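Novice: Dropping the structures in below, format is structure tokens.
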Structure P
Amino acid sequence: MRYLHTMIRAANLEQALHFFVDQLGLVEAYRYDNEAGRFTLVFLSAPADLDHAKTQQAPLVEITYNWDSETYDSGRNFGHLAYQVDDIYHTCQQLIDRGVTLNRPPRDGRMAFIKSPDGISIELLQAGAALAEAEPWASMPNQGSW
């Protein structure tokens, strides 16, 4: 397992970047705009981690800006922790065997979500390319929110 990023939502992208970049001193590693989904992701790194962050996509802070206005309370503005795993299906089966609920199963062979006892969302991402879709994962429904 490898730590990837922590995601937080920003109501105003310019204000968030001013704080994290101009004031705190993080640097932008890369950015992703999704017109269809109407959101922008900005991945920030500590200056000393920038080379590693650009090549390994970690460790990062992900600022998520949804283009349509939304008010976030203190629970909604924090998004999730993200970890990369070698085999998403194996990891998810281990979690189920240990009594963990899969809130969002890895139907796509790439991504799953679980929650901590305190409701913190944790994203699990398949290292490299997505695995081929397989049962029981492909038809497994979501459970609760993620």
Structure Q
Amino acid sequence: MQHGVRFVTVNYGGWDHHAKIFQSLDKKLPEFDQGFATFIHDMDAHGLLKDTLVVCMGEFGRSPKINKDTGRDHWGPAASLLFAGAGVARGKVVGATDRTGAFVTDTPVKPADVAWTIYDSLGLDPRGEIHTPDGRPVGILDEGRLVTELFG
């Protein structure tokens, strides 16, 4: 951001814990927590968080029940995402699941809503279009909404 970069992706892989999840997360979570918290703190201290959207997410949730291998499997009905900066209210929780974390019970957010919110924060019109190399127009999103509950 300090050098005019508008979009950065950081991949911190190794979260696919289909077996031995507790042993794996005992090592993985402290490392992630320290790195992510330091990153957010540094962005804020340098005034960059005000105009930068930070999103931490995977491509799906994890099953609410431990499997036979002491792990968790892929789960589409519910997931957790973290947003910070760019006007996102600090400490706000949007949505809820049932007591087991299996299904959304309040304020469902669809993948298209997440994409819409990210595009909007980048200054891109989610209803806009891009053009293929041969000039054919393609809509960016045909559904979705800004997740207004995140802001202010």
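Values in this text are rule-based calculations from the coordinates and carry no lab data. Quick caveat, the model's predicted, so the values are computed rather than measured. Cβ atoms are built from the backbone, for glycine too; each structure is taken alone.
Novice: Taking P(r) over Cα pairs in 5 Å bins from 0, in percent, for residues 32-103 alone from the coordinates of each of P, Q, which one would give 3, 12, 15, 16, 17, 19, 14, 4, 0?
Specialist: P
Novice: Using the calculated result -8000 for helix-only ellipticity at 222 nm (-39500 (n - 2.57) for each DSSP H run of 4 or more, over all residues; to 500), pick out the matching structure from P, Q. Don't skip to the end; give the middle numbers.
Specialist: Numbers: P: -4000; Q: -8000.
This value belongs to structure Q.
Novice: If we compute relative contact order in percent (Cα under 8 Å, 6 or more apart) for structures P, Q, which one ends up with the highest value?
Specialist: Values: P: 23; Q: 19.
Evaluating relative contact order in percent (Cα under 8 Å, 6 or more apart) on every structure, the highest lands on P.
Novice: Upon calculation of distance in nm of label points 7 Å out along Cα→Cβ at positions 96 and 136 from the atomic coordinates, which of the structures P, Q produces 0.4? Show your work: numbers first, answer last.
Specialist: Numbers: P: 0.4; Q: 4.6.
This value belongs to structure P.
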